[in-house]
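Before anything else, here is the set of structures, which you'll find just below.
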Structure P
Amino acid sequence: MKQITWNPAWVNPFESAWSIFEKIKYANALTSRDFSNEYIIKIINRSYNGLHKYLSEFNKYNLENITQAIGLNPYEHTNLYMKQLIGMFPNQKDAAFLIRPDHTFCEECLGMGHHSLFHQFGLLHKCPYHLSNLKNICNSCGKKTPFNSLNKKSNGGFECSCSNHFVSIKFNTLSDWKSNLPIKDELLLKWLSMSANESAKFRNTFLYFPSLASDPNSIIFLLNYSLQDNPTLTQL
């Protein structure tokens, strides 16, 4: 396995594995094919029952090479933050409706080489760092891209399958990738600080996740519900 240019400081909290992989490709001038052949080994017929859809993508691959190369396991990194977003819901397969299927991004973030799991979180409709609108189409071709851990159709880092960057690159050096952006979205801060007692109130509640994902006020409704003293079994 070849050594690669990499700095663990380039990984930010809640950064998506897609973003990490694109940074590796960009820093090492790797195509998607080269990256996947060298560092990601597909495993045939591995079961992934019980995992929500995005995490199930990781279970299709042997991640030992990439984990050794960058000192971080992409599955464990993603699972840690995904639990903070949707781990309070007992049925993770249904809760996967809260993870957008199309690659969704903040133009300011992506221009600086950063993509967050927050951008894929269906309860948020603006970037929690810049409070700007989110996009899900390439600036060059106008097409959507499915969001998964590996984009084998693109050429270089942060590129769409049309071979152009999703947005104009604005970072000057790779050190700009260490962003440490503060979260400005007050509702998201409340969501992340939800206590165990508050999140436990969702265990016996029927939630229709497709509706929650489409309603821009869902996060307010759910936060208010979690603060009730004695919530009853309710359809939300």
Structure Q
Amino acid sequence: KGETLIDTVNNILSMKVDMVVMRHPNPGAAYFLSQHVDAKIINAGDGAHEHPTQALLDGYSIREKYGDLKGKKIIIVGDVIHSRVALSNIFCLQKMGAIVKVCGPLTLMPKYISSLGVDVITNLKDALEWCDVAMMLRIQLERQNIKYFPSIREYTLLYGLDKALLDSLSKKITIMHPGPINRGVEISSDVADSNQSIILNQVENGVAIRMAVLYLLAGRIDV
């Protein structure tokens, strides 16, 4: 209707709201809003930029599994260039002492990735043999206005994780996915539902982590 983001939120704040949880298609929208309104802003995803609470719950889920993230090897597989989850996880997991690399077609890797201290592995099996944890990402077709790879079928053949590949590895690894899952594309059902997957643990932990963020920003505890 033509109303600005600032006007929209100021109208909401007039109803005595203390915090705003916002998902927005434009990168940087949450930060922009935080500079222009008198309220606590929680970024629930801003375009293909960042998704901070997803990274927090992912980091917590890995810590819950292993006890510590220091030195743990995390591979993020798939559509990294369009993934707000990938960027936030790189920042968060590195901060917590993990070693992060990415895997996928070079067309799906952002040009700046090496500046973050992140290496690219283009062969999926090599990436899985290296890692302790594999975080699979879906192909975000809704954000793609050009062809980044020949077909979904070819992508799945090269970068889809199935049970045969998982069982062929020389060690047991942990499987993660931020959801939603495209079963049969980036991950097969028997992998997503296997005992090596902590995907549903991520969902469960997301409730506690986001409650903690709300509690913290409500000023209930000091940091």
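Read-outs throughout are calculated quantities, based only on the coordinates presented, and are distinct from any laboratory measurement. Values in this document were obtained by computation on a predicted structure and should not be read as measured data. Cβ atoms are built from the backbone, for glycine too; each structure is taken alone.
Points to keep in mind about this one:
- Parent structure of the calculated result 123, given that volume of the Cα convex hull per residue in Å³ is the read-out and P, Q the choices: P
- Structure (P, Q) behind the derived value -0.83, -0.90, -0.97, -1.23 of log10 I(q)/I(0) by the Debye sum over Cα atoms at q = 0.19, 0.20, 0.21, 0.26 Å⁻¹, for residues 3-66 alone: P
- Mean count of other Cβ atoms within 10 Å over residues 107-114 derived as 21.0 - corresponding label from P, Q: P
- helix-only ellipticity at 222 nm (-39500 (n - 2.57) for each DSSP H run of 4 or more, over all residues; to 500) from the coordinates reads -9000; which among P, Q: P
- Computing FRET efficiency 1/(1 + (r/R0)^6) of positions 115 and 211 (r between Cβ atoms, R0 = 41 Å, to 0.05) across structures P, Q gives 0.75 for structure Q.
- Computed 1.3 for distance in nm of label points 7 Å out along Cα→Cβ at positions 139 and 179 - originating structure among P, Q: P
- Among P, Q, structure where relative contact order in percent (Cα under 8 Å, 6 or more apart) as derived comes to 17: Q
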